[in-house]
1. Could you tell me which structure in I, II was used to calculate P(r) over Cα pairs in 20 Å bins from 0, in percent as 24, 51, 23, 2?
2. Taking distance in nm of label points 7 Å out along Cα→Cβ at positions 235 and 363 as the criterion, which structure among I, II has the greatest value?
3. For the read-out Rg and Dmax of the Cα atoms in Å, for residues 355-402 alone, a value of 10.9, 32 was computed from one structure; give its label from I, II.
4. Using distance in nm of label points 7 Å out along Cα→Cβ at positions 83 and 411 as the calculated read-out, with 1.7 as its value, let me know the right label among I, II.
5. Figure out for me which of the structures I, II the number -8500 belongs to, where helix-only ellipticity at 222 nm (-39500 (n - 2.57) for each DSSP H run of 4 or more, over all residues; to 500) was derived from the coordinates.
6. Match the computed value 18 of relative contact order in percent (Cα under 8 Å, 6 or more apart) to one of the structures I, II, and report its label.
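Just so it is clear, none of the values below were taken in a lab; they were calculated from the coordinates. Owing to the predicted nature of the structure, the values given are computational and were not obtained by experimental measurement. Cβ atoms are built from the backbone, for glycine too; each structure is taken alone.
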Structure I
Amino acid sequence: MARTRNVQLAEVIAEAGWTQEQLARRMRQVAAEQRNGEISGVTRSHVNQWVRGVRPGERSVLILCETLSRGLGRTLTPADIGLSDASPPAPEWSEDSATALRELGSVELDRRRRGVLATLGYSAAGIVLPGASWWETAAERARTRRPPAAGSVDARDVAGVREMIDFFSRRDQRRGGGEGRAALAAYLHTDVAALLDRRAGDEEVRRELFSTAGELTYLCGWMAFDASEHGLAQRYFVLATRLAAEAEDAPLAGHVLRAMAHQAVDLGHPRQALDLATASLERKRYAEAAPREKALLGVVHARALAVAGHRAETMAALRRAEDDLAAARDDGHEPARMFFFGEASLAHETACALRDLGDLKGAEKEFRRSVRTRAKQTFTRTHSVTLGYLGAVQARQGAVEAACDTWGRALETMEGVRSGRARDTVIDMRRTLSPFRDRGPACVADIEDRARTVLARIG
């Protein structure tokens, strides 16, 4: 019986820049590290058979994913290399939040100790939200839960968690999600989970604790998302949404659902992205949000509408987001988590929506507005991504030299950044430049060399 060539696996090996023999050698090294004697003898012939369509054994699949993940600096699941037809299990909506936080942190920290990258997969089933009754009873379930640990929590404990949110969120904006998340995960796994297991001094403290824990959990998910660890990010997002619901913090729940919609857009799930973005605006999530946060929810909703092909609705959502941001005031009434969102961020997301609608000139104009108005030293990671996207839009319009100039600035900005999204923009610029390597302007070779250097540093 003829087998179907595994094109996905072949493309990933090529992206890593390895021969089949080099991949086999690296797999043997990983297997030795993990004391996996069953595949310690993998050879080029085995890899060749897998590319031709022979399915490896399950242990070989895991080592193959781990080896390629290390080579490319991002998490690859079996589905990413054409070796899984089944969807991974959906994140759980009904677990005890403190227990789930402790277990999720334990999984991540254990993986880091063992040097394992490729694990949890992103689940399309995991972006199906629970029904109305779940949302209506979430806070009551948390309120009546019997604390399993001795001791109590007061406002000073909550303030301490808030300080950690401020520190890690600002660091993420400068350095990217690959920097510092291990420390954040450890803090969540130990200190925050322990606080959730204690009795709160009163109902106000309980709600503040769950809300603050939800926000820090969301931040850990966002950093995982930025590091391209999408399955892990999804589970943090689900847990953060649960904590927000248990705190009766509707705007925070909307904020997290907006992030899940953003992730679904990036991963190519337009229907689910639109469902999540729409949900972020419902059940008081938009109505009770401050104007700046309303603008963020609205512009991501516009992006979801754009990838779903709804042009008129996209433009209406973009206009509403502009109006919401215009109503924002720096008077202390916006949540601290919105410190990053202003004209530059709105312009970036607007440009992405216009690009996805096919309006390249409009997208270029908005990307330029974003670059012009951003505080570059504060938001280094996002600035580098915006420049990468701007260069891609210029190249698609045939302005290759202008794109090279923009990409050169993007590569300079990436100094010190550890971000999967930044890395993906570099991979995309190399892919876009591929047709011009032998017949394009001289700047193409220079950008190609610099891109290789940056990829090697980022991972």
Structure II
Amino acid sequence: MASESVTDAPVRRDQAVRAAVEQGLLTGAEPVVCLLDVAGIRASAAALHAAFEAVTRPGTTVLHAFAVKAAPLVPVLRLLSAAGIGCEVASAGELALARAAGVLPSRTVLDSPAKTPGELREALALGIAVNADSAQELARLDAFVPTAPAGPPLGLRVNPQIGGGSIGALSTATATSKFGVALRDEGARAWVVRTYRERPWLTRLHTHTGSQGVPLELMAQGVREVYELAEEINAAVGHRQVDTLDIGGGLPVNFASDDETPTFSEYARLLADTVPGLFDGRYGLVTEFGRSLLAKHGTVVARVEYAKTSGGRPIAVTHAGVQLATRTVFAPASWPLRIAAYDAKGRPKAGPAVPQDVAGPACFAADLLAESRPLPLLEQGDLVAVLDTGAYYFANPFAYNSLARPGVHGFTTSPDDPGRGVRFATVRTPQTLDEIVAESGGAHSDALLDTRTT
């Protein structure tokens, strides 16, 4: 969202990398650190609000709920909440994080294809909106709703089955997707309409078509499908029973440059052109963006522990690999990441571009963040910055080789007061070796020594 965001994000990033070195966030003991640009996050939140306000009738209820899975960090949820963004949660753990961040139940939505009875009861008791994913989940709600406190909004997720994007693993609206009620299966649409007629407490309708690799036009088509279904339901029951449409999120992110495209404004305008009735004030709206709010505002910085060559190609061995960039390592074609080179003092590194591998610390051959990537030749002690990693990277670690989770720090800069420089705030402390042992059964070390039955 180049036109919607703060335009000097790369300058702030360079300042933060250098300050991380100067202020001791990167050390021999802590050779990798994660940085979050607070100004960038605030700018994205403001851009999202502005984009939908520009096309929505004044007075329409709109809840932008951040997909917690994209960055399950309490301070991040708190920051977004202060910026007017709620939470979309998909587990008891994510709900606990949202509550710890102080997000109100009225600004929280529970989605998941596998909600337990306990999770449903908790949501109903707290007044949290729930989107049921299946007929069997609706049957559970049938039993819980009569005794629940005065009701939170309840809805049904449908799959419009309009097809997928370029990343099959993330496509949620295919013919055989595991999510929601398959709307084009035989008899399904009639069943949905009948289900709403039989359950006056169902007042929402939910779909989620978009994700990385899905074109905006396909996302808009999915929203149009759910809007038309809502119109059909309301006509069948004879009044506006469905009063809110949850249109999901999943706006793709540009991982090729600093440009933030596509923008929230582009998507909102496309929706207004494709589904004009969506914004005329008859329906409240819920969105569930995640990656597009955070990705561009996160950077992983890691020290080059060793520099070597193999087969004539340079290799920079760093402390950032599969434990952070799991998707990139296992599916590099779908999830390429940009790498920026810095010297040992955190200054952007100059020099001719040399094709080289940027490797992680894990003990398997594919642990590469970049392969044959042209960069200034990296040397021992230099730093690499892994860009666009604010969502689904350092907040979702993979515990391969029992590698510790790195610390996460938010940063702010003061362009009008250079004397203040860069200020860091701890979001998550680095994981300690004692914590690794504890979560790996350290308190039960003798548990398997005596396996005799009594």
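1. Numbers: I: 24, 55, 21, 1; II: 24, 51, 23, 2.
Comparing all candidates, it corresponds to II.
2. On the way: I: 3.4; II: 6.5.
Top value of distance in nm of label points 7 Å out along Cα→Cβ at positions 235 and 363 goes to structure II.
3. On the way: I: 10.9, 32; II: 12.2, 31.
Checking each candidate, the match is I.
4. On the way: I: 3.3; II: 1.7.
Source structure for this number: II.
5. Working: I: -21500; II: -8500.
Answer for the origin of the read-out: II.
6. Of the structures listed, the value fits II.
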